[in-house]
1. From P, Q, which structure was Kirkwood radius over Cα pairs in Å, for residues 305-384 alone = 14.2 calculated on?
2. Quick check on the output: 19.4 is mean count of other Cβ atoms within 10 Å over residues 105-112, derived from one of P, Q. Which one produced it?
3. Given that helix-only ellipticity at 222 nm (-39500 (n - 2.57) for each DSSP H run of 4 or more, over all residues; to 500), derived from a single structure, equals -9000, which label among P, Q identifies that structure?
4. If relative contact order in percent (Cα under 8 Å, 6 or more apart) comes out at 25 when worked out from the coordinates, which of P, Q was used?
5. Quick check: 4.3 is what I get for distance in nm of label points 7 Å out along Cα→Cβ at positions 321 and 377, calculated from one of P, Q. Which structure matches?
6. Matching task: 0.95 is the computed value of Cα Rg over 2.2 N^0.38 Å. Pick the structure from P, Q.
Structure P
Amino acid sequence: MGGVVTEFKAMSLWAEADWIAAIATAVLVLFLMGGGFIASRKTEEFAGHPRGLYMLFFAEMWERFSFYGMRAILVFYLVRHWDFAEGEANGVIGAYGALVYIMPVLGGWLADRYLGQRKAVLFGGILLAIGHLLMAVEGDGGLSDPTINIFWAALAFIIVGSGFLNANISVMVGQLYSVTDIRRDPAYTIFYMGINAGAALGTILVGYLGETVGWAYGFGLAGIGMVLGLIVFVVYRPLLKGAGEPADPAVLARPSFGGMKFEVLLYAIGVASVAVIWGLIQYRDVMQWLLLFSGLALLGYFLKETFKLEPVARQRMFAILFLIALNPLFWGLFDQAAGSINLYTDKFVDRAGVPASLFQSINPIYIILLAPLFAWLWTWLGKRNLEPSAPAKFGLALLQIGLAFLVFVWGALSVGVENATPVLFVFLLYLFSTTGELCLSPVGLSAMNRLAPRYLASLIMGAWFYMTAVGNFVAGLIGEATGGESGEMSKQGTLDIYWDIGLVSIGVGVLVILVSPIVKRWMHLDTLKDDVLPART
């Protein structure tokens, strides 16, 4: 009997090894194909866009491969390996997401003032690679295992690395075009496809390995993905044509504290911030006050700068602040995906044995399928002066994300609370969430870069991510509420919460559409020019 068991275990390990080899081969082939695609294009443009766009596409694709792959299994890792209650695990996911999106304020500011976007992206990518590889250190599990401190450190490296990379790589896309170039919105949509191609691949491959083979295998593959992204960014740097370089390289070479170069000091500050984040991620009550006070400080700074601008640029800043303020509601609902929706799918959906984490790939796959349609639609409508304004698109986004939750609740209740929710309604939830995302996220990225004063470009992009951070924290609070008093998710309680937040989102979306003509006038699109700096009074 013992021999049969041993033989069965050996066969299982062999099958796992086959899967691991197949996945590793697929990742290597995708990497080589991407590099070959970039290198084989000898012209300045391809398909109507600068070649640098496609380099950024592939670099961001691999970064998102690692980020979203890890994110797909993180809540299950917290619950199954570290023994967090489901409600508390949602809170950790929310705090982690908030810090990921708040750090671009620091990374954006340092890039604007000193480092330039390219150096900031490279430094952030190195920190991200370290963090994702540290995630592969499992330990024995349980909250009493001291190895959990390595886990918190891994999250801290990922958070700080994201702060230096995310806002700045988005800014570099915009720097490839003039502010009046009609290709900007389609370019950001193409870039967004790169994000979601990586997210889909990472979710499927990392999710499968993490849930079925072992957490270390999944997280290790995520780390490899980040290293591949770094290689693309370094090897194909010439395609950027000078985009993202420091405004004054001489400043970076000057001696500073302890005689070290100022550039080295900036990197040291980045590494030191990892220790700060290591503490913050563990004390989420502190984060509420951090978000409140830092948000007020950021708003005060922007208002101070706004009132220095001449009237047209000032109104554009008001439009920027209006759009940014809508982020928390949208992302608070949308980012239930990584937490409460992931757990709901695992516990209450008829998924025919498919690992729950793989359903996280539905959204990026929809993006890949629908993004070209939306890019064509906006261009087609724009040529006929029928395209909705950016604020109107934001209102449509809120309507759709609200509808997504209402449809999901209706579908779950239609078969009775005691029965498993049909998987069709998971697909519909992600469909309406995705169409809402396509009306908000790429449009918002483009609007921030297009309307912002040049000297505030990365900081405003950082503020965009900051309010997304608030949305992630809100998502964590909603997720914690689904855990109820016991900390364990109940089906009826979760559906009640989903219904309420869906109604709120639809109501706000209607109001945004009603005021969108006023906000559009603040944007002064007809007077946009390729000035380096708007005049200040």
Structure Q
Amino acid sequence: MPMEGIKRGDTALEARGITKRYPGVVANDHIDFEIKAGEVHAILGENGAGKTTLMNILFGLVQPDEGEIYVYSEKVNFRSPLDAIDLGIGMVHQNRKLIPAHSVIENIILGHPRAGNILNLKRTGEEITELCDKYGYKIDLKAKVWQLSEGEKQVVEILKALYRGAKILILDEPTSALAPPETKKLLASIKAMTRDELAIIPFITHKLPIVLTVSERVTVLRRGKITARLATAGATEESLAKEMVGREVIFRLERVEVEKGKPILQVENLSALNDKRFLALKGVSFSVHEGEIFGIAGVSGNGQQVLAEVLAGLRKAEGGKVLLDGINITHSSSLERWQMGVGYIPSERVEVGSIGDFSLVENVAMNYYFDDDFAKHGIMDHKKLRKLTQEFISEYDVAAPSPNTTAKSLSGGNLQKLILARVISRKPRLLIANLPTQGLDVGATEFVQNKLIQAKKEKAGILLISEDLDEILSLSDWVAPIYEGELMGIFPGGEAKRENIGAMMAGLKQKVEVI
């Protein structure tokens, strides 16, 4: 069917019997899926359920072992994403596929067949501006990508797909790194796109309210198979989560009241540079006490990553002080901090938190190699470490065949559980949890949050850094929104208002006095 003849309700994309096998696992097991023009049809599932594999097949990134794909009722065979793009399919990846040093307009036009040998940036700019006006986007086309917020980078990715003529748009975790105002704008633009008969496929692990707000239908995957197909109108967060996980899931954990103890962490007027040598922290001050969770709420790129690295001893401070139990550790090494009782759960579980080619035993050893009970005279006791790793696998429900399994073979949720286990098992005085549930499904998220609450009950002081405002408001005793390296205020968790904190995360309110 010619794209100009598309009508609302036409079947835009259909998959029949899609099957993909990898060694030891069936990622997609005879999947049937279809979406209509002008519809939002969400794909849900836990980490490792097969969502990404299915979407990669529909975009031509992966070839199925069995099954057929139809675009507007015509059978197709994708040899690469170029074939999918030519047929009007676009995909916006969670990990941005942009070149930071290039401008917005350059990223949008890069590799576009209409660009030709000589770029006509004026004409291109006019065409992209029309798209922006049509779908409610506001962005400086001349800005460099590295200057943009995560929400703006996502806009660039969407515009890139639309400029190439996408009528079927696949969105990978579309709101995972967005502040509430940015999420609201994205949902409005999705509604506008469906009015133009675009078909939208968001695939999501844990932002279930977004699914209920924006989609008409939902398909749920579990372990490579479809477990449910349902209309969103009759669904709830609880019913969707149960279909995903196979059990009841508690979404909003009750804030646990623990008697507040003495201060563990004191941060005084702290400043630090990011990797581009720009000032990323600007005079940050706060304290964390025994038995409390202090929540830093912010959109990616506003200094919270730098803050976590400085506190963990992975980045030097340019000014200010960091005190642990009254001792100045501003210039202490990460190992010295570990030995003093600092635990660190990094946001990059693959790049920083683990070594993919190492076994689970060897990854656990990274937090125990300096412990005399597990290593003497520089020689590690592998028998003890293997037993400890097996205990972690059992207690934290890590889906791994044995402690000798490599870290890279684990799903994101299982790898995060292992990292959590090796850190929390050392009973840290201060636990720095940087994006501990990002990218995790609802079941793994619930598990991790319960472990943080348990650590709080045991009188640890917890610094929780999260881009998920619901998580911050649910767990934190104190909430501090951060914007461009400054805390916009510090508010009691029970009194913090979602709208106000969300606005401050986006820099939409003036800084208030820190209490």
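1. Source structure for this number: Q.
2. Q
3. Value -9000 for helix-only ellipticity at 222 nm (-39500 (n - 2.57) for each DSSP H run of 4 or more, over all residues; to 500) corresponds to Q out of P, Q.
4. For relative contact order in percent (Cα under 8 Å, 6 or more apart), the value 25 is produced by structure P.
5. That value comes from structure Q.
6. Attributed to the structure labelled P.
Only the coordinates and a few stated rules stand behind these numbers; no lab work does. Source: prediction; values computed, not measured. Cβ atoms are built from the backbone, for glycine too; each structure is taken alone.
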